[in-house]
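Next come the structures, one after another.
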Structure I
Amino acid sequence: MTHADLVFTNGPVHTGDPARTRASSLAVTGERITAVGHDEVRELIGPRTEVVDLAGRLLLAGFQDAHVHAVYGGMELAECDLTGTVGVDDYLARIRDFAAAHPGRTWITGSGWSLESFEGGLPTRQLLDTVVPDRPVYLVNRDHHGAWANTRALELAGLNRTTPDPADGRIEREGDGTPSGVLQEGATALVARLVPESTAADRLAGLLRAQTLLHSLGITGWQDALLGVFNGQPDPSDAYRAAALDGTLTARVTGALWWDRDRGADQIPELVSRRAELSHGRFRAGSVKIMQDGIAENFTAALTSPYLDGCGCATGNTGLSFVDPVALREHVTALDALDFQVHFHALGDRAVREALDAIEAARTANGRRATRHHLAHLQIVHPDDITRFARLGAIANIQPLWAAHEPQMDELTIPFLGPERAAWQYPFGSLLRAGATLAAGSDWPVSSPDPLAGIHVAVNRAEPGATDGRIFLPEQRLDPATAIAAYTAGSAHVNGHDDAGVLRPGALADLVVLDRDILTAPAEAIADTGVEGTWVGGRLVHHR
């Protein structure tokens, strides 16, 4: 008998496999699971076998994040961090303290401020000037679709009342046309291009910092949703290549190569070359990211009918489609024929429809291919498009944390959508009932990377710790097993890891142990769950 290297026993073990959903023991030899069952698995314990007594703690397949910006998130951990608060005074104190602690920095940079903290979601340059008047300040907001700059930064960028808005963005302005301090979407690049560039060492350090954090949350693999230069942010590709080559990349990562929306099909040969150049070891660059629209809070998400104004009347604005819908169909068809997966940012219902139309065009031209195209965010989905996901094999890549009542939703979104469209938001349950495959991600650093927090909201449709009893569209709730499957088997499928995400013999031993059984514990306490340990390929990468 060949003894196992590692045995987990005294379960529960949630396999995610329909043939055997629950077990109490699991064995690992090398990188793979060799047995799943009950007392009979203990026969594989030998003198050199490491035994993990679960003692009632839950063993799951390792979580995978289907949409995350790990390098950016890791780098931002070393900058001025405005997350975890919505208080303006807190923001200003943190900015002041960070500037004082870094007197040698020519620019003060950071991220994490929330739109809900300011009237209309618009802070001012003068507010930043009160804490840092002498150096340029550039702070990306929580959703990374806008930025806040002080007067010095705007002056250095040459922005004034005569500066036109770029085609893919907007400069917010004061009454006389002077830039007010907020830049939306593509307008952020007007200032971001001046921010000192990060070094390759900075990017690698950011990746490794992020990897440590993500492993601590039970995450064994992810899809980085943007490899390329975007709005002045650096290309993180070199960090992944370096870590994959030197073995410091312990996670399994798929990279989504950025589609330059100012170009067309001429960039496809470059994407083919980059895929080959970057793919090494545990890193694959087989996906292409197309951002089709913006976000609802700044009225750039693409809608099928106009946004409302503050009085509830229709405006002339239906948001932005960053790629012409006809050209999008042609590009996706060409990418699909080259075996690229397409990873869409599709937030508004028009963007969702345009992405589905592009997938349908590819299916018609190329037949069914194993390209696993997926649409991320899906904030507003027209009811007519729900059934198209299953029919086209388009995967619904959900970010559950956003599907809850909170000020950004209640004050900056619902009033400008109206009640009918507001009820189309984050339709997880409807997509599931219509047969769609669900994957899940965080969009960190836009929001928390903690999959347990995401599972909590997917199940409860309320934020962790919410006490007001309000449930956001309760008919769209997922049961715990389905939410777990989205973060494990669903995301593993999207990321091309068919031998991960389910605990069965022959599968990769990518595992996480939780401190409680979230399938039987009270649903309102899911977010309180802790990660005891994380294994990738049978190797311990995190232990609490």
Structure II
Amino acid sequence: MSTLTRPEITGTRHGVSSGHYLATTAAHDILAAGGNAVDAGVAAAIMLGVVQPDLVNVAGVAPIMIRMAGMDVPITIDGLGVWPASIPPDHFMTRHGGTIPDGVERIVVPAAPAAWLDALARFGTMSFRDVAGAAARHARDGFAVHPLLVDTITEHADGYRAFPSSAEVYLPHGRLPRVGERFVQTDLATTFERLFAAERAAPGTREAGLQAVHDAFYRGDLAAEIVDFVQAEGGFLTREDMAGYRCRTEPALETAALGGRLFVCGAWCQGPVLAMALRQLEAAGLAGLAHNSADYIHLLVEVLDNVFADREYHFGDPAVVDVPLDRLMSDAHARARLAQIDPRHARGAMPGRLLPGGGPEASVPAGDDDPRPEPDTSYVAVIDAAGNAFSATPSDGSWSVPVVPGTGLVPSSRGSQSRPDPRHPSGVAPGKRPRLTPNPAMFLHDGGVMPFGTPGGDVQSQAMLQFLLNRVHFGMGLQQAIEAPRFATYNYPGSFAPFTHHHGLVKLEPGIADTTAAALADRGHAMSRWPDNDWRAGGLCAVQSVAAEGLILCGADPRRPSHAIAS
């Protein structure tokens, strides 16, 4: 690609890239005030819940990866809620015919507040009020409506209208919001102020203040308001579920790739998909394959079909399900999967289970229409002057679950990513985590670190894979690697209810040649095009430290309202 729509941003001290310019600005202000990457990353992520309230919820999910300077292996905070303890495992099979309907029955414990507070308590330096103050201001004073917000609310207007408390917030004046109007969330601002008040009232240390905020959300009046509303609407969430919730923290999953070290989250999300795909591609060999040629795209699509099949057959909450990650990430498994690929013909259906094991192959609807992925999720990456790195993918849409009146909060709807059949590895069960699509990552190479990630549902890992290959294998500049045309396969059951499987479908961006599309069609792929600059192709953001030059590079995706800043 010879022409970029945005410049690559370069600094010498710190850098931020996120899914919205106000979130990036909030993080940069924290860094300028002396905060570290964790303080800044949390500030940006909370801001995303305000300025992208269609895609990210303050009471949603928030998977985080953190690597403090000198730390060999980053840690992950899952930021993912569990199913209420009282939900019957077969509830959606017996009561809803194997579907997960919109509404409060799909709510899992809100996890994002616990994740942000855990990150601040363990690795941050600032108070909750310090990092969330800008988000509270923009909730109270408003921000200018941007086109993606209008598009999302328009597409899901019926969902917002179904809940009066949601319509009051997201359909102001009784109509769809318009680009450039001010979008105000007064109740959400009040919720922030209630949490700030709890922190001020706590005696002693910063850590005591953070604990007071946690208790106010998960044990206090706010928790009671959330639970009482959910139960009145027919949901399962209880005060005990809220009070007992804790995020899970663990080392990131590591694999050697592209001459560096790739770190992803565990199989409670789709994080290992990226590592598994790279293992197979390196075993296959990429030498001689031109970027976005028919041979290159065919190989990547077939490899992605392999790893998404393994995700379907095996991935689920590792605290409940035995996920054979050592085998799935082994060289032997990579070679065996590669042996199933025909370089001249697409399979046209999801590959079968390579070895016995895993849960049942639950039936899913076959899609003959255009995929309509959930347009939720955003992303933030930060590196500070000390070399600390932060990567997070906060999420949860706001149209399928009602706003809790008076709070501005939408409790996490992430139950939509569990299978209704409890026999499936990612099936519903009390206390179990849904299988999450958001999956932040980091790549270490030549003494530098690069946090990167994207929204996009099942396209996330695919966009991340293409970006990493663009940057490292093909040697593109950071911004060029982000803007290069993308493609995606949909040849697997989708991660969101109703889990539609679009057999053999491959989507291309307009920048990929028609001759390439025709060659792929000749191999049996069902070809389709995204519109130009479509958000469905992802919204990748990345920040990279270049040790040899003492520089920090930042890139942001023009497909969404992303923005990067460096100093």
Structure III
Amino acid sequence: MTPTMTGTAPTTSTIATQSIPTITVVGRLSERYDEVLTPAALDFLAQLHHRFAGRRHDRLADRMRRRFEIGNGQDPTFRHDTAHIREDAEWRVAGPGPGLEDRRVEITGPTDPKMTINALNSGAKVWLADQEDATSPTWKNVIEGQLSLFDAIREQLQFTSPEGKEYRVTAERTPTIVMRPRGWHLVEKHMEFTDRNGRTMAASGSLVDFGLYFFHNATELIARGRGPYFYIPKIESSEEAKLWDDVFTFSEQYVGIPHGTIRATVLIETLPAAFEMEEILFEMRDHIAGLNAGRWDYIFSMIKNYRGRGARFVLPDRSQVTMTVPFMRAYTELLVQTCHKRGAFAIGGMSAFIPNRRDPEVTKQAFEKVAADKKREAGDGFDGTWVAHPDLIPVAQAEFDAVLGDKPNQVSRLRDDVTVLPAELIDVHIGLPVTAEGVRGNVSVAIRYIEAWLRGLGAVAIDNLMEDAATAEISRSQVWQWIHQDHVTDDGTRITREYIEDLITQVLAEAPRNDSDRFDDAAEVFREVALGADFPAFLTLGAYAKHLTDID
């Protein structure tokens, strides 16, 4: 039987039939979990859920309505009801907090002890400590990731691998930590929230990740000259941004730190959000440092929203959907212009190419492709960028150094030359075919990634590319769209469920099988999210509920 831990949120209600809101831990408790899941921390989580869980559900309902509207022919556009925000030239955002003034190279990665130490030793300016797409949300990863961050912030993190290799933080200057919690759509089934009416539901993954990190580390980070900083994923509207801003304001009041201490960087990685960038900045203006061009989820969002709108919205092979195709070019130029207009940082995205220390030719090609990508970003006005491997930091930094010189950023560089129309943000005409190789690649990558994700790995090197949940989403959603649009490859093969089933069989036959692999489960998940009649909004939702919960 799993022991439970409970936190309560005080309430002023005097109605006898109403209970005190509580958070109850129903997941297994392992060594040191009690250091994170303290009664005081659970009380804070209960308060967060008591105040914001209902609004979270409202915002998720808004997403469904908007997706239905786009699917039925109503293209997104810039909002008329918020035109006054865009037209007001006076307002500016809070900008960077201490340690965020220079963000020219940020490294991303999960929060297990080994990867935490590697990130802190990397030499990057910022580390995106990722509890979202680069982390498989097992209960172990969720809580032990919090422990890694707790120890890292207090300079007490050490790790010894099963092979006996010791890892220590040796860098004189470590990157500023910006933690990314899970998006609003994800739940944490190992914790339950019971509201005042006695209704029990799974906790919000967003509020759990944010709440535990903030509660334990905010004042410690401030004392060490940094601050509680967050990357906010998957936002689709300014109303969602306002919800996060209210969470921040309440949390600052709760622990007694000044309003505006929290700094957020919002990922613009959904199509609806691209039409509300200024509104998002405005709603979070007291807490926001900048926006990030989350390229992979953005491509996924385009496919998801236009998957049923006809053949003209079908994208070619994933490898051909680059940052220079029309809709991606428009989105990034608008992001830089919008950010600098309001005093915010514009942070570029992650090129998926990674080096292979055992293959010099692969490494050479990765360096060349990443350098070209970062040269384009720096030239366009971005203030910094992401990399997923320490060896890529010098490559990216060289391109930004060439543009920035001694300046920490180029926020003062206004892109008044940019004009982006709504039609340009949905211009998916690329003029390239879907190839048989591209279809097979999507099936192979998706199944191999999902298999690793089911084993607890969130960021996985596959075929010399760094794959995470976002790139897997592109792979499976393209397959779904190709099937439902009766698409044909360049060699004349119709993409059908039967065709994909044959490819699944081939991928499973070639996979390295052992007693602990999850390939059969991965294939099952892939079939559910790529071959079904309905299109699940995220592949991780059903897979998490079925395979990653560990509750007695």
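Any read-out appearing in this document is the output of simple, stated calculations on the displayed coordinates, not a laboratory observation. What you see is a predicted model, and the numbers here were worked out from it, not measured in a lab. Cβ atoms are built from the backbone, for glycine too; each structure is taken alone.
Which one of I, II, III has helix-only ellipticity at 222 nm (-39500 (n - 2.57) for each DSSP H run of 4 or more, over all residues; to 500), as calculated from the coordinates, equal to -7500? Write out the running numbers ahead of the final one.
Working: I: -7500; II: -10500; III: -14000.
This value belongs to structure I.
When Cα extents along the principal axes in Å is computed for each of I, II, III, which one produces 81, 54, 53? Let's see the in-between values first.
On the way: I: 81, 54, 53; II: 65, 60, 44; III: 68, 56, 53.
This value belongs to structure I.
Ranked on distance in nm of label points 7 Å out along Cα→Cβ at positions 338 and 426, which label among I, II, III comes first with the largest value? Let's see the in-between values first.
On the way: I: 3.6; II: 2.7; III: 1.6.
Result for distance in nm of label points 7 Å out along Cα→Cβ at positions 338 and 426 over I, II, III: largest is I.
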